[in-house]
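Visitor: Next up: some structures, all given as C-alpha cells.
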Structure I
Amino acid sequence: MISTAVIMSALELGCIYALVALALFLSFRVLNIADMTTDGAFTLGCAVSATIAVAGHPLLAFPAAMLAGACAGFVTAFLQTKLKVPSILAGIITNTGLYTVNLAVMGFSSNVNMMKTETLFSLLKPYLGGMSKLVPAALITVLAGVLLSLFLKTRLGLSIRATGDNPDMVRASSINTAFTVTVGLCVANALTALSGAVLAQYQKTADINLGTGMVIIGLASLIIGETLLPKGKTWLKAMGAILGSILYRFIIAIALRLDLPSECLKLISAIIVALAIGLPAIQAACRPAVKGGKA
C-alpha cells in the first residue's frame, strides 16, 4: 500500500514539475520547437531561487528566477532566429553555456544548502500546517496554467499559435515570426525556471545536476496528459499537462515502492515517453493483425 506521505509527496512534486510540462506544451506543441534549453533553465531557476532565498528574499526569488529563465529563452531564440542556428542545436548551445552560468550564480559551488533559510513553504507553515507545501505548489501551478491559457487567447498568443501551425502563412500576413518565436521561448523557459525555483525551496537545496533529464520528465508528463485529455480547448490541454505530471509522479512513486533502484527512474521515464509517442504506430500495426484474426 502507498502511504499518505507518499501520496502527498507525489501530489506536491507533480504540481511543481507540471510547470515544466506547461513550458514544453508551449514550446513543443504550440510553437513546434524541440527546446533543449529546458535542463539548463530549470537548474538556473534553482540556482537563482536558492541564492536569493539565502540572501533573505525567498519571495523575490520567484520573479527573479522567471526573469533569468526568460533571458535563457531569449538567447536560444536569438541563436535560432537571427543566427539561423537549427532549433535543437540552439537549445543545446544555450544549455551548455548555462552550466557555467549556473555555477557562477551559486558562487562557483556545485550546490547551495538552504536548511537554515526561510522559504515560501516555511513562511506558510504556521498558517497551513501539513498542507504548507501542497497548497502553494498547487496554487502556483494552477495560476500559471490559467495565465498561459489566457495568454494564448490574446492577439499575440494567437500569433504564436499560428507560427507553430504554419510559419509561412504567418509571414505572408506580415507577422514577425522571429518576435513570436522569441516571446514563446522566453515564456516557456520562464515557466521552466519557475519550476526549478519552487523545487529548490521545496527541497531546501539547489544542485548543479538537478535539471539533468528534465526534458524527458516534462515530455513524459505532457504526453501522459495528452493521453488523458487528447482533445479539447487550450485550457483543457494545459490542464492535461498538469494532470499528466501528477500521474507521472505517482508512477514513479509506485516504481520506488516496488524497490526498483533509483538509478532506473530515468530509464522508466524514457520508456514511458517512447511508448506514449509510439502508441499510435503500435495501434496502427496491431489493427491489420486483428482484422486478419477475425477473417
Structure II
Amino acid sequence: MKRYYTFTVKKLVNVQHLVTIEYLQMGADFSYPEEIHDFYEFVFVEKGKIFCKTDEGQVSLEKHDFFLISPNTAHSYCVQNQTPSTVVIVCFKSNSGIIATAKGVHHLEDELIQLINNILSEAKETFVFPLDKKLTLNDHPRLGSQQLIENYIEELLIKLVQTATYQREIIQVMSNLQDIRKSIVKEIKQLLNDHIYTKITLSDISRQLLYSKTYLNDIFKDATGMTIMHYYQHLKVQKARQHLEKQESVYRVAEQLNFDTPQYFARIFKQKTGMTPTEYKRQHKIR
C-alpha cells in the first residue's frame, strides 16, 4: 500500500482580523485627520492624487499607487487643489512581522490591482455598503466572502513582500558585485605599482587574477576612465617625472622604467605631459 506523508505549509502572512474597509470619494479640499492605531493600514489610489503625511514625512500618491502603514504610525490624508480622488483604505490586524518588508509606496500593476478589486467586490457582497469604518454584515452576506477577503489581502501582501525581498536581494548582489570589482581594481593597481621598474602585460595580469583580459579592462576603465595599459603608462610617466626633476639622464630614466627604447619613452612622455623628457628636465633644472 502506498504511503503518504504530510507537509506543513509555512504561512508567510496571516491576517487575523479585518478592522475596516473604506471606499472613499475625496473632494478637492478633502482632509482626513491624523490618527494612530495598533494595526496595519493600506491605501490604494484608484484615481486622482492624494497626499499622506506620516512620522517619516509626506508622500504623494497617484493613480494605482499603494501605501502600507505600519501599526502605531501617526498618519493623515489630504487632497490639495487636485481633482477629486477615489481611494480604497483597508485596515487589518496581523502578527506576521514580514509584512513590514512591504512598507512604503508601491505602484501596482494589473495583477495586484485585480486583487484590490477582488477585495472590494467581496466586501460589497458581504458588508453594508457604502463601506465605512465599522464593518457590518449585510442581510445576506455571500458564502465564504469573509475568508476570501482575508485571502486576497494575504495574497496581495505576499506578492509585495516577494517583490520587495527580491529587489533587496538584487541590490545586495549588485553591492557585492561592486565590492568584488573594487577589490579587483585594487589588485590590478597594486600589480602595476609593483612593476613600475620592470614590465607586466595585460596577459600576465589576466593569468594572475584568473579573469579574462576583456573583463579586467572593462571594470578597470569603468573605475578609472583608462584601460589598464594606459594607466600603467601613466604611472611610469609620473615616476619618470620624479627622476627627471632630479636631473637624471633621459636615457637612464627610460632604462630604469623599462621602456623599450628612449624614443618610445619620449613619445609616451610627450603624450602624457605635452612636452618631451628633455624639455621637462630643462624646465625643472635647479638654478
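What follows is calculated from the coordinates using simple rules that are stated; it is not laboratory data. Keep in mind it's a predicted model, so treat the numbers as computed, not measured. Cβ atoms are built from the backbone, for glycine too; each structure is taken alone.
Visitor: Of the structures labelled I, II, which one yields -0.74 when log10 I(q)/I(0) by the Debye sum over Cα atoms at q = 0.11 Å⁻¹ is computed from its coordinates?
Guide: Working: I: -0.65; II: -0.74.
The correct label is II.
Visitor: Say we calculate FRET efficiency 1/(1 + (r/R0)^6) of positions 152 and 176 (r between Cβ atoms, R0 = 41 Å, to 0.05) for every structure; which of I, II gives the highest result?
Guide: Values: I: 1.00; II: 0.70.
Looking at the calculated values, the largest one is I.
Visitor: Related question: Going by mean count of other Cβ atoms within 10 Å over residues 208-215, which of structures I, II comes out largest? Don't skip to the answer; put the middle values down first.
Guide: On the way: I: 19.8; II: 11.9.
Across I, II, mean count of other Cβ atoms within 10 Å over residues 208-215 peaks for I.
Visitor: Here relative contact order in percent (Cα under 8 Å, 6 or more apart) has been calculated and equals 34, so which of I, II was it run on?
Guide: Values: I: 34; II: 15.
So the calculation was done on I.
Visitor: Here mean count of other Cβ atoms within 10 Å over residues 120-127 was calculated and came to 15.0; which of the structures I, II was it taken from?
Guide: Working: I: 15.0; II: 20.0.
So the calculation was done on I.
Visitor: Where does the value 7.7 come from, among I, II, when distance in nm of label points 7 Å out along Cα→Cβ at positions 136 and 192 is the thing being computed? Walk me through the numbers on the way to the answer.
Guide: Details: I: 2.5; II: 7.7.
Derived from the structure labelled II.
Visitor: Here's a follow-up. Once distance in nm of label points 7 Å out along Cα→Cβ at positions 88 and 112 is calculated for every structure in I, II, which label goes with the largest value? Walk me through the intermediate numbers first.
Guide: Working: I: 3.3; II: 1.3.
Greatest value across I, II: structure I.
Visitor: While we're looking at this one, here's another question. Figure out for me which of the structures I, II the number 2.1 belongs to, where distance in nm of label points 7 Å out along Cα→Cβ at positions 8 and 224 was derived from the coordinates.
Guide: Details: I: 2.1; II: 5.7.
Source structure for this number: I.
Visitor: For the read-out helix-only ellipticity at 222 nm (-39500 (n - 2.57) for each DSSP H run of 4 or more, over all residues; to 500), a value of -15000 was computed from one structure; give its label from I, II. Before the final figure, lay out each step's value.
Guide: On the way: I: -25000; II: -15000.
This figure was derived from II.
Visitor: While we're looking at this one, here's another question. Name the one structure among I, II that distance in nm of label points 7 Å out along Cα→Cβ at positions 32 and 232 of 2.4 was derived from.
Guide: Values: I: 2.4; II: 6.4.
Comparing all candidates, it corresponds to I.
Visitor: Oh, and also: Mean count of other Cβ atoms within 10 Å over residues 48-55 was computed and gave 23.5; which structure, I, II, did it come from? Mind dumping the intermediate values first?
Guide: Numbers: I: 23.5; II: 17.2.
The value was obtained from structure I.
Visitor: Work out which structure the value 29, 18, 12 belongs to, where semi-axes √(5λ) of the Cα gyration tensor in Å, for residues 144-255 alone was derived from one of I, II.
Guide: On the way: I: 29, 18, 12; II: 55, 13, 8.
Considering all the candidates, the number was obtained from I.
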